[in-house]
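S.K.: Have a look at these structures, which come just after this line.
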Structure I
Amino acid sequence: MFGPLPPLYRMLVVVTALVVGLLSGVWLVQVMDAPALIAAGIGWGLLAGLLLNFVLLHDFHHRPRAVRVRRH
């Protein structure tokens, strides 16, 4: 989606998405009033962050690769 990013910006996108996912999991547990589920909320939040990273940084445009032809 974002295309080729420099490594620093790519790392910033990864960290930001993981933090947002983690905080959303913690927030969800707080809203549900179940403090015993804080570890599950953090786990689901990190999973959501990882999926968000994949969607944001993966290049979904498939480009044909050049095929090497050997002639004997």
Structure II
Amino acid sequence: MGTEDELRRIEADLARLRAENQDVRDQIRDMGATDQVEIAAILSQADEQVELIADLERRRDGLRQRLEREG
């Protein structure tokens, strides 16, 4: 897979993960009074997604820099 292909794949993954993360957080807000343990678990999952998003953003930035150097 070339650098540009990988960059496109990462951009698509980022868009998907951001949308999923927002959906999870919206669901939590809409849940109202419910099991606090369940809410904590869902929030933990959302936080893990944020970490994955940050990792992908770093990877994307590295690929962009590589393309600029190769450019």
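Where a number appears in this text, it was derived from the coordinates with a stated rule and is not lab data. Since the model is a prediction, treat every value here as computed from it, not as a measurement. Cβ atoms are built from the backbone, for glycine too; each structure is taken alone.
S.K.: I, II: which one has helix-only ellipticity at 222 nm (-39500 (n - 2.57) for each DSSP H run of 4 or more, over all residues; to 500), as calculated, at -32500?
M.R.: Details: I: -22000; II: -32500.
It was calculated from structure II.
S.K.: Between I, II, which one scores greatest on volume of the Cα convex hull per residue in Å³?
M.R.: Greatest value across I, II: structure I.
S.K.: Tell me which of I, II gives 41 when you compute relative contact order in percent (Cα under 8 Å, 6 or more apart).
M.R.: Only structure I yields this read-out.
S.K.: OK, next. To which of I, II does the computed value 2.2 (distance in nm of label points 7 Å out along Cα→Cβ at positions 25 and 41) belong?
M.R.: This value belongs to structure II.
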